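Structures follow.
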Structure I
Amino acid sequence: MFTDLVGFTRLGQRDEEAALRIRREHQELVRPIFSAFGGHEVKSLGDGFLVEFRSAVESVRCAVEIQRTIAHRNSTAGPEDRWELRIGIHSGDIVEEDGDVLGDAVNVASRIEPLAEPGGVSLSGTVYQQVRNKLPLVFEKVGERTLKNVQEPVTIYRVATGAPPATGRPPEPAAAPGPLRLAVLPLANLSAEPEDAFFADGLTDELISRTAQVPEVRVIARTSVQRYKGSAKSIREVGEELGVGVALEGSVRKSGNRVRIAVQLVDARSEANIWSMRYDRPFDDIFAIQDDIAGQIARSVTSHLTGAARAAAPVPAPAPAETADMEAYSLFLHGRQLFGAKGSTEAIRAALALFERAVARDPRFARARVGVAETLLWLATEGSINFREAEDRAEREVLQAIELDDGIAEAHSLLAGFYLGSDRFVECEREAHRAMQLNPSLADPYRWLAQLAAGDGNLPEAIRLLEAARGLDPEDINVLSFLGRALAYAGREADALAFWEATKFRIQFRTNAHLAEHYLGKGDLAKAEVSIRELERIRPDSPWTLDFRGWLAVRRGEPATARRLIEQLQERQRHGDNVVFHIGFLQYALGDRDAFVASMEEALRRGVLPLLELLYSPLYAEGRKDPRVQDLLRRQRERGRPGRSGRPD
């Protein structure tokens, strides 16, 4: 890899002091990123670097992370303080000599770098062939170029880094392979009975799940497409907002035992129709219809958008009918519609009842059991039912679903979440990868793996995984919440603040909790007060609200308030709330390190040790140096790889 500061020589002639300042900042910014991706700095070239990597994949990931980081840095800088890099990457044999590297590969890389646009990354065809199917990035072919002192023409590719313009807006989701990103838009309900709307919504979910199995296609999650239900926006507008190249739209009419489904696949850029089909069949044929649509998409998308080379891409095999009981399947679709909307606790309880009725009609209906597990966990997380009992039953349902059908990605993803929560990190990683193998468009497995990576101390990898998850489900509040905090913990303060500003109206409680932590860490008590008041407005009884209010009281010289809040939390602990680490946090704020460590010991025993806060939060920077805390972290690692957080990200 060769990097080069754009316009550095010209800046040095105009303002030498500014040029030296920018060079120092540039070096301080990129060197940690080189290390994070296994890069070995061969030498500094003044306004650039020559870096060696053992992996083409890691070199490209590193380059993209560098450009995104610089772009985010520029988003809050004035016009005179912005600077950009060009990056060029080539792969080949090198010769090491006296700490330097020599050879044709080095020469080619040095000639590729100037071909990159400012803020861009250029690759040789050799690198492209090694990374094109391994990274969720968009690659654009530039064409063949004749390079100085290189005999044969070299094919050049450009990487779309996903870096935002310098406007102060947070980064957009990292794009998976752009031409093959698909949105299945909510099907319009044309049934005579309005209550049959559940069927259209449920079938939309089914098509999202089925088309996600099409090779080389990434399908946007339901939570991010549902906002287009009934929207007047054009396909082009939807494509731009979701970053997709194609969209499936259509309508469904259910009448008695017959369904009429009309669908069309549309190029989101030109709005040209790629393929369309109408089905008028008995309801019993619904699984065959879904298979046919997925197969048509596989054939149409690969040939239309990526050339004949992919026309022979494999078509997903027909899925076996999950149940022969169409009433059970109708109940399941109705449950999916209610659960997907997540409108109220009562709606989720109704969804649970529908899934339970589906299972009662057909105990071998595996995905209905997954629905039971998902609704139980949602209700437990919201405090509507006993958490331990719900979790135990949900885990039994998931394991039975997998025993019935090992090919359900959502079941393996849920199981990964269970294993993460019970500190079984090897099993969590295994199940997450299994879920991703079955459905690469599922966002949750990326989040589980990000949690593991963050717990292992690898925040750049956690951020990469979260950005990939966000690309698949831009509206997932769990991903958004975790990503903002990971940016802050990684030291990317400007990025985190811009991100929180853009997301605090969608995920108000969590974002204000992150802001409260950030401003308390910075000592900005006035801004911390603003965020804590928002927490008190939204969830006044949340232990996080009490936690941050106590911290602010201590910082203002009001320890009695913090002690009173500790007493409240201790009373809740006696009545069954697992808030022991919140007690410990306030004990730390009051300077009682022995009590803090004792509370963390109890949290470890109960399986709720808040590792991400202990590892990264600015509030506990001194505490994590305590040998007793280090011993806690060591014992946690002995259970597996740490990846838990006290906060519900």
Structure II
Amino acid sequence: MIEQKYQFLDKINSPDELKRLTQTELKVYCEELRHYIIDACSVNPGHLASSLGTVELAAALHYVFTTPQDKIVWDVGHQTYPHKIITGRREAFLNQRKLGGISGFPRMDESEYDAFGGGHASVSISAAFGMAKAAELQGTNEHIVAVIGDGALTGGLAFEGLNNAGASRVSDLLVILNDNNMAIDHATGALKSYLVKITSSHHYNRLKQQVWSLFSHMPRLLRFLQKTGTAAKQVLLNRSNLFESLNFRYFGPIDGHNLPELVRTLRALKAVKGPKLLHVLTTKGKGYEPAEQDQPTWHAPGCFNAETGERIGASRKADRYQDVFAQTMIDLATEDRRVVGITAAMPSGCGLSQMMRQMPDRTFDVGIAEGHAVTFAAGLAASGMIPYCAIYSTFMQRAYDNVIHDVAIQNLPVVFCMDRGGLVGEDGATHHGTFDMSAFASVPSLTIAAPRNELELRNLMYSAKESGHPYMIRYPRGTGAGVAWRDIPFTLVEEGRGELLRAGEKIALITVGTTAQSASEALDRAHEQGVRPAHYDLRFVKPLDTKLLDEVAANYERVITVEDGALRGGVGEAVAAYLHEKGFRGEICRLGIPDRWIRHGTPQELHEECGYDVESILKAIVKG
């Protein structure tokens, strides 16, 4: 990290101290804050571009409002680095997302300034409305602010919050729409087009700015300003305002990097009662040219040279699972015209962006709307298509009802490809793929598979297409085992069948998914100590391979299960239940994620903490 001397940054450790700055000094502070974030993230990677876009907004909010008495609810944590640094976590920020360090997301148990935790998108408006209603019921007078991006606004929960809050006419609620035309990838959908039309009318914006200049410092005339803006928009754009139709007073759009304008506007809006929305235009990656020019890449760029912008990537000995998914989707879609791909605002993250470039008419980014993605896929399947719905494990939790009611009950051939299964690392509890196996294993007619390497992922994706019923494939973040998979003809994997990987005696080690790699290494070391367990790859979470388990029950004294998922209701628990039902009286040891929240750290650190890394598996094998 580059050592720098700052005029103001090193002296500000709280919002109260921030308020002592003049607005001219505040501008210098923001420049220093932006450089500090770039510098820190260059050596300790995080979500860079989003936070660079909210430097002035975060500073203005804490400058104008009296936090933590006034509450700011940030939607997702990608945009909260300036907020964290302003609220006394400047030094702690250097270790953010590391084991034992602060989180990369807002956490109520981390700071009194984090009014509400935010890891998944679209929650801020509902939470802030709840806080505003609580203040109203309790007779307190704090201001409540929700900051939501245009990407997160594509989530249905955001509109549920707007609808309810607008109808209630709660006494004091400010929603700030941080509009940068981006989610992680470029924003998509009709809402994007609507916001572009609002912000791109030169005649309207010129009139709006003139009105703001005249009246924004006069709180009693703000309602006139709002009415003037709405009328101008209706005349110049020939359309009514979406937010006004939901009973939110709409203000803006204003420049989210113009500090005087932000401060002036926020101060004026404090005097306006009821639900109101301020439309703020920002640039993702603001102030750092590489991030401004390639916003999707610099959302979370990894390590980089802060001076040159050169990214410093770790060398990979194997392909990533998302790369296997990406190429396999193209191969399957080339062979079968019925194959289509769907993602919920994560085309580059899951790998679907490659198919989007080659087959744009057969790929769909639905925005941050996982429930809709699943039901949309169900509609496609009901009409003869074979949709592959690519959603991270943690985000699939939000579509649980849709999977059950719209896909599984109707036995529709939707293939769910769940990336980031297991402990994902530095993003922590909100992003770990902990619950997918235990949550979905109870759903009838749903097959759940977990490949142990790249080739198995490829073949399971093919097998899912051929199955003709709902099929779920879960795989982890990161690189595979280095197994060749490119240009290899597809092989059908028999549903519900595992595999004996290594013969042995007395002890049977049963793994599911990529835990097979750590188990194999542990077995090699156990052999050096004269202990020779057998190793079975279960492969399918559901249906269980009962033939394999009958063999285990008949031939082994001890059974050790290893899974990269929740132990409570997980695969090991299902295996143990079956073996006991069959009369097995030997010892069963289950390794996996315990029944508690796992915070952030590297995957290796977290596997060790949870007790299913190589050393932990070895200890379980050679016990006694």
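None of the figures in this text is laboratory data; all of them are computed from the coordinates on show. A quick note: this is a predicted structure, and the numbers were derived from the prediction, not measured. Cβ atoms are built from the backbone, for glycine too; each structure is taken alone.
A few notes on this one:
- Parent structure of the calculated result -17500, given that helix-only ellipticity at 222 nm (-39500 (n - 2.57) for each DSSP H run of 4 or more, over all residues; to 500) is the read-out and I, II the choices: I
- Distance in nm of label points 7 Å out along Cα→Cβ at positions 488 and 584 from the coordinates reads 2.8; which among I, II: II
- Structures compared: I, II; top value of distance in nm of label points 7 Å out along Cα→Cβ at positions 128 and 360, i.e. the largest, recorded for I.
- Read-out distance in nm of label points 7 Å out along Cα→Cβ at positions 56 and 560, computed value 7.0, structure in I, II: I
- At a computed 4.5 (distance in nm of label points 7 Å out along Cα→Cβ at positions 264 and 616), which of I, II: I
- Origin of the derived value 18.8 (mean count of other Cβ atoms within 10 Å over residues 352-359; candidates I, II): II
- For Cα extents along the principal axes in Å computed as 84, 56, 51, the structure of I, II it came from: II
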